[in-house]
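So, here come the structures, one by one.
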Structure P
């Protein structure tokens, strides 16, 4: 399962179309809270991609710790910024761009 948490509807649409074309199971959310409310329905080995800049100044790299605490180990920071340092954030596996990586 591939999961995207991003507040940009065009990014979510783009990823959804790419997932459909490539046959990947995919779902997207606009907020971490909306994902967490349904997290129990996903396998823990799901790949979770979270945007760095969510609504209201919420930082995805910080909120990802909540997701990690639920037992999800495959969390990727999805951002167009190149200067983000995730040193000291062990719940982030790596940084990926905004283009759909699958």
Structure Q
């Protein structure tokens, strides 16, 4: 007879952590949009494009354009990482453990 005394199923905690990850991804998306708005001369209430001083040579000085590229890349990566692990359950150990949360 095989008895298990542990409560090792992590799906309830995984569900909460997955929701937290999704919420933080949304906050990151909003942050990226705010950065984009700040750097866009059509949307930032008169500031120069990419916050480059007007006297700077625009071909040589990209200002904060790279910051927005980085923000877009991070927001995109967060969307991939926010995939919920709590929905994934796979039997293991020759079906001895029939419902194992991958969360």
Structure R
């Protein structure tokens, strides 16, 4: 049997949900404010629909200094497809032990 709620109690529930959602939206917007300089350049970095972009990411060890900043101990390929993050594949520069 369905329980009937009064209009006053439903209004209180709706107001509570509204304020929870509003708080979440405001918190999210304030957290993302640091990205306001990045957002206009997003599509030039990630590409648009039907587009794929790949970037080489080098991981350097600053404890083993080299002229470029540090020993390159690993590398990764950052992939974007259709303007969305598709993955990061990280590899060791030495490869597998079986390769040596």
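Distance in nm of label points 7 Å out along Cα→Cβ at positions 18 and 42 was computed and gave 2.9; which structure, P, Q, R, did it come from? Write out the running numbers ahead of the final one.
Numbers: P: 1.6; Q: 3.9; R: 2.9.
Going label by label, the one that fits is R.
If we compute Rg/Rh (Cα atoms, Kirkwood Rh) for structures P, Q, R, which one ends up with the highest value?
Sorting by Rg/Rh (Cα atoms, Kirkwood Rh) in descending order puts Q first.
Between P, Q, R, which one scores greatest on relative contact order in percent (Cα under 8 Å, 6 or more apart)?
Q
Bear in mind that the values in this text are calculations on the coordinates, not laboratory data. None of these values were measured; they are calculated from a predicted model. Cβ atoms are built from the backbone, for glycine too; each structure is taken alone.
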